[in-house]
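Please treat every number below as a calculation from the coordinates, not as lab data. Quick caveat: nothing in here was measured; it's all calculated off a predicted structure. Cβ atoms are built from the backbone, for glycine too; each structure is taken alone.
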Structure P
Amino acid sequence: MAKLKKLLSKDDVVLEVTYPVSEEELENRHKDYNVLSPKQFGTKYRNLLFKPIEFNLFNKSYLFQYNFCTNPYCKWQGLQQKKFDVKGKPDRYRLDAANHEQKQIKCNPDPIQQNKGAEFNCKSVALSNWSIAEEIHRLIRINSVMDDEPVYNFHKEGCPQQEQTPFESPSLFYRQGKSSSTGAQQWQCRACRKKTTLRPGSKQSVVYKQKRSEINLLFTKLLLNKEPITRACEVLGIADGTYYDKLEFVYRRCLEFLERNETKPLQDKEFKEMWINTDKMTYYLNNVRKKGMGGSKYNDVEDSVFPTNVVISADAISRYVFRSDVSYDWDVTLDEIQEDTIQYKDDHVGIYARKNARFTKFSYYPQPPSAKDTQTKTEYNHDLSRVERRTKYTEGLHVNSTYTSIAHYWLIKELVNASEWRFITDEDSSLITAIFRVFAKEIRLSDGHHFLCQSDKTKSRKQARQEFAEVQSELLEWADFNGIKTKKLRDIAKLKLEKLFETHHFHKEVKTSTGTHLEYADNPIEHPLATIDRGYRSVDCTTNLSSLEPKDIAELMLNVNDNASNSFIQQIRRRLSILERPLTAARGDQKSYIYANFNPKYAQMAITILRTYYNFCLPYKTGKVNKTPSQRLGIVEKVFELKDILYLR
């Protein structure tokens with residue numbers, strides 16, 4: 001019988017990271033902390049920079065190390081650190097300081113095969129592999145459910161059969177029928193006569209311990225139709241606490257539904273080519289004080305709102321949204337960061353070696369200056385006051401979006417079986433570096449390519465419509481001039497691109513004293529198919545397409561658009577009140593974030609509920625086809641209803 005599920009708590013470990021710091025090194029760190037200066041300490045314990053992180057997930061072992069060159073045209077792209085066996089024993093990479101806090105790895109020249117390929121003295125930001133693993137764990141935990149295993153006591157105190165259960169020794173118990181409300185089995189101990197009712201399975205009762213279960217469907221409809229929380233509570237006749245309980249219940253139902261209808265079907269499905277369109281949405285989180293931290297005596301204030309990123313990835317062809325992750329950890333506390341800082345001495349090691357590097361502003365907890373410290377007491381007090389001020393506000397910390405993006409892509413790679421990968425983003429560096437790290441092998445083998453898609457968002461709708469009409473007219477004129485009979489705009493655009501790519505390249509050829517090599521040219525083109533809402537858009541490819549024929553490149557470029565992510569982001573803005581765009585205040589001179597929530601946990605829940613509804617319940621029409629994204633992706637055959645999700649039909 002299927003058991004009831006529960007959301008994973010912070011204490012539920014699904015990913016076990018093998019700590020990269022040994023007990024011996026930990027002892028040495030504690031000994032050296034007051035003996036070495038911060039620079040000397042950081043230099044001595046920088047071995048984590050290129051050390052692979054190992055972890056176990058669902059009884060499967062993984063190993064990764066993402067500090068390497070991310071330039072697709074460089075000969076070192078995607079290759080791990082190596083010490084060459086030549087005079088001086090140089091390394092493939094060296095550590096370079098970008099600023100006081102941020103470090104970079106820099107490509108060294110090839111001391112062996114100097115005439116083969118080229119290295120460009122590339123610089124890539126040094127990240128903490130350990131912290132990437134922690135972020136992967138966080139994203140798995142908040143998007144998973146587990147069986148809710150109840151703890152039963154079948155006996156009264158002093159019963160001689162205290163250790164026996166009806167599951168192992170049914171002959172020692174009486175069957176006392178089934179519960180009239182849930183249909184769950186009841187047992188009675190033969191010795192002490194204690195009666196116990198089992199918890200029902202998910203098929204017996206999907207609303208077990210749910211107050212006002214009759215309003216669940218209406219609650220979900222109000223949530224997905226931009227009804228503010230206060231108004232929804234008035235309509236439903238419930239309090240705020242019940243509202244958030246309902247939100248958590250629907251979120252759990254969606255995760256159970258996705259487990260059945262997304263995760264399992266995708267495990268059995270293989271794609272020859274997968275187009276992933278990713279974008280980041282920014283919303284403003286209301287930064288409120290904790291209870292008891294208000295009043296005139298607390299004059300040291302933070303900003304009342306701060307930007308929070310949501311990373312969204314969708315299939316560019318079917319518009320199926322694979323993931324939507326908020327870059328905020330609402331479970332972490334500054335006390336935990338303080339414990340990690342004291343244990344690992346993170347305040348004296350590079351950010352690439354810190355367990356909590358993903359919390360850029362709070363990657364370590366300020367510690368009193370050590371004996372050899374270069375930090376003054378005044379600087380320490382300033383840093384400490386900043387951290388203490390943060391403790392008075394909303395729980396949790398923002399996560400650097402680069403770490404969220406890397407974990408986001410890693411989980412998509414594990415979810416989807418694809419032979420070749422195509423990525424579409426704007427010029428967001430956090431997304432691009434995440435792609436080049438997670439899919440480094442695919443890019444090196446030319447099984448992965450990254451495309452840029454940019455449009456001018458300052459255009460009016462009228463201008464965009466005019467450009468759309470102009471493009472149609474120009475394509476038909478070009479076809480007529482070249483004697484092309486077809487009137488299908490996509491076919492004409494493909495033929496025009498084929499002609500263009502006979503002379504146009506996204507790379508450039510550079511000649512040096514040691515030979516010739518290719519480099520990224522930053523040479524975008526105007527896409528021949530404009531859109532009615534945004535008009536012209538420029539497209540580019542940052543990876544090496546030199547091995548492909550013009551007709552193959554033309555076929556690829558036709559698919560480059562950001563409609564999938566934009567479509568879902570528009571749904572978020574229009575359907576979720578807590579994530580809508582800011583309103584203009586009554587004064588007219590500033591923005592109001594009145595509907596923005598103060599706990600990103602609920603934003604994550606609401607977006608996941610919408611993602612489930614959008615993928616499985618909302619068909620859209622293209623030509624004569626009217627299907628949902630999940631039907632177009634080929635993982636289901638029907639259009640689902642909200643009732644199917646809520647009641648696990």
Structure Q
Amino acid sequence: MKKSLLTLSLVVFVLFGAGCATSRVHDYATATTRPIVAPMNDSLEGYNRTIDVVDEQLKRRAMTPIACVWKFLLPQVVRDSVEHFVTNLGYPLNLISHLLGGQFGYAWRDTQRFGINTTVGVLGLMDPATNKYGLFEIKGGFGRTFSKWGIGQGPYLELPILGGASTRDHVGTLFDGVLNPLGYFLPQEVTLAITGVKGVNYYSIMEPTLSQLYLTSEYHYEKMRLFMHYAEALYDEEYKFDENSTDWDADDSLGYMAFAPQSPMVLHCGRTRTLKISGIGKVNYSRWLVKNSQKLVIILPGLGSHRQDNSVLAFAERLNREGVSVAALSSTFTPDFFKQLDSDRPSGYLPEDAKVLARILPAIKTDVARSGWVAKEQQVALLGYSIGALNTLFLAASEQDGRLAPNLEIDHYVAINPPASALDSTALLDTFFDIPEKKWGEEREARVRDVILRIGAFIAHNYNNPTATKMPLTRDESLFLIGMNMRMNLATCQMAQQKRHNTGIFKEDVNAFASRNALFAEAMNYGFSDYIAKVVLPWYRTHGFENATQESMTRECTIPAIADKLRNNSRITIIHNENDPIITKEQADWFKRELGATIFPRGGHLGNMAVPDYLKNAVKKLME
């Protein structure tokens with residue numbers, strides 16, 4: 001059996017290890033987008049995407065329930081002990097792989113860790129090597145050994161259960177199984193049991209992240225491939241950075257990355273409901289209900305955010321602890337929001353978006369009331385942040401009008417970091433994404449790659465609290481990352497919109513399956529300004545807005561355009577940060593002077609949401 005596995009692994013390595021990219025991705029990729037849309041060879045795309053569909057169903061329908069039962073039966077302390085134990089048993093394999101890779105320092109570290117954890121750690125059930133002596137584990141395995149031998153990643157390869165990785169790493173996993181010394185000293189049944197327990201326990205750790213990826217991203221394949229490439233590149237290059245450099249001046253906005261729930265189980269505590277609304281279509285929303293709660297908070301998240309993103313989960317967790325029920329919609333700028341609507345109207349024109357939301361919110365309130373969980377008479381607050389905050393304020397203005405949203409009946413509106421102008425702020429995101437092209441010259445491709453590696457190394461080294469440790473990025477680099485994230489959201493949004501109603505803006509087939517990488521690469525070249533000019537404006541001109549211009553739409557999607565309907569409304573709370581990069585100092589002053597906004601001195605755009613005092617302030621406003 002072991003001989004056949006070894007032979008198979010060698011055949012796979014020979015067949016796939018030297019593959020070359022043949023897709024049309026490079027026809028569209030630029031120096032800025034290449035590290036994002038073509039991070040590694042994906043010449044097996046058709047096969048990979050097929051397996052990805054199968055693998056997603058296997059994990060969601062089989063592995064996730066097993067992981068949830070595992071976590072229910074075993075307390076966290078027991079699961080941690082299991083993880084420590086199986087990790088300690090991996091010492092022989094780590095030792096051999098590090099020795100073969102010429103990493104003798106790591107091999108000595110492995111030996112120290114094994115000795116300490118086996119003795120002081122009671123046969124490896126605890127990890128004093130890490131917790132007491134600072135000897136963090138440096139993972140081994142033959143994938144890393146092959147890397148040290150100079151063998152490249154090879155094509156991206158998806159396998160059922162194992163997921164996506166480079167061909168090199170998958171072959172390395174086969175070698176790990178065949179050449180693990182434990183397999184030669186322990187009975188096969190014991191080895192299989194250890195492998196099974198290790199696999200289930202590891203998946204139970206990874207399950208919340210994977211489940212969230214599958215639930216929140218219709219185009220998760222591209223994100224997973226990007227992550228796997230750079231995760232492997234970090235140890236290929238043993239990437240390091242000077243964390244004490246005086247160059248680092250990252251924008252405060254990146255603190256938003258730390259805004260996440262304390263418990264990963266919040267994801268599974270929520271329930272998804274689908275509403276059928278006459279004249280609107282089908283709409284999905286998520287809810288986290290508290291028995292007999294007196295208040296419901298409905299969340300409208302930021303641009304491209306899903307109703308089960310970390311930010312929504314963090315708010316749901318905190319508000320549930322306060323006895324408040326929560327419901328959440330995805331951003332109007334996500335496939336989850338618009339793909340089941342009756343109209344093919346593109347999102348982005350706020351007055352019309354508000355009319356749709358004004359029909360959806362009362363339906364959510366009614367559905368929650370029928371659940372039997374909440375009090376019959378309950379207060380309803382609307383919480384929006386970023387573009388969701390703009391939606392919130394336009395809804396407040398619509399309710400004030402009386403004709404546009406007669407059944408809305410919201411008791412309190414809370415808007416966190418609303419842009420002053422929707423279209424101007426998205427155009428600004430285009431300039432963030434264009435920073436490499438405008439400022440980094442011939443080095444832009446290498447520097448984009450370096451920025452992604454550096455932020456990956458930052459996270460990998462457990463500096464996972466951006467509010468406590470300064471991120472190793474310049475201000476331009478941090479703004480580019482914000483622009484990159486928003487451009488990826490825009491690309492996936494446009495791909496879904498064009499698949500639903502093809503207006504011919506893309507050269508690639510929007511219904512393609514086996515060659516979707518090329519479509520993604522093409523879509524990444526279309527900015528928000530292109531989207532408004534080529535998608536939003538033409539649609540409205542043919543649907544009753546013949547005289548619409550980009551200038552008129554820009555003007556109508558601003559807060560000053562609705563300011564008269566917001567002034568002196570005691571039910572509206574606006575929270576802003578003075579150094580938000582998508583508003584000016586003058587606009588921040590205007591928000592405070594004209595609309596009574598609370599202005600914090602720092603935080604960038606949503607960057608202090610993870611700061612306890614800031615979040616406490618926001619929750620306090622919701623509880624009033």
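Once mean count of other Cβ atoms within 10 Å over residues 173-180 is calculated for all of P, Q, which comes out largest?
Between P, Q, the highest calculated value is found for Q.
Kindly point out which one of P, Q the value 3.2 was derived from, the read-out being distance in nm of label points 7 Å out along Cα→Cβ at positions 77 and 189.
Details: P: 6.9; Q: 3.2.
It traces back to Q.
Among the shown structures P, Q, from which was the value -16000 of helix-only ellipticity at 222 nm (-39500 (n - 2.57) for each DSSP H run of 4 or more, over all residues; to 500) calculated?
Details: P: -9500; Q: -16000.
This figure was derived from Q.
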If Cα extents along the principal axes in Å is computed and equals 92, 74, 62, the structure in P, Q:
P
Candidates P, Q; distance in nm of label points 7 Å out along Cα→Cβ at positions 285 and 493 computed = 3.8; producing structure is P
Comparing distance in nm of label points 7 Å out along Cα→Cβ at positions 317 and 541 across structures P, Q, which is largest?
Q
For structures P, Q, calculate distance in nm of label points 7 Å out along Cα→Cβ at positions 429 and 549 and state which one comes out highest.
P
Which structure, out of P, Q, was mean count of other Cβ atoms within 10 Å over residues 165-172 derived from, given a value of 12.5?
P
Of structures P, Q, which gives 0.05 when FRET efficiency 1/(1 + (r/R0)^6) of positions 109 and 557 (r between Cβ atoms, R0 = 35 Å, to 0.05) is computed from the coordinates?
Q
Source structure (of P, Q) for P(r) over Cα pairs in 10 Å bins from 0, in percent, for residues 53-364 alone, computed value 5, 19, 27, 24, 15, 8, 2, 0
Q
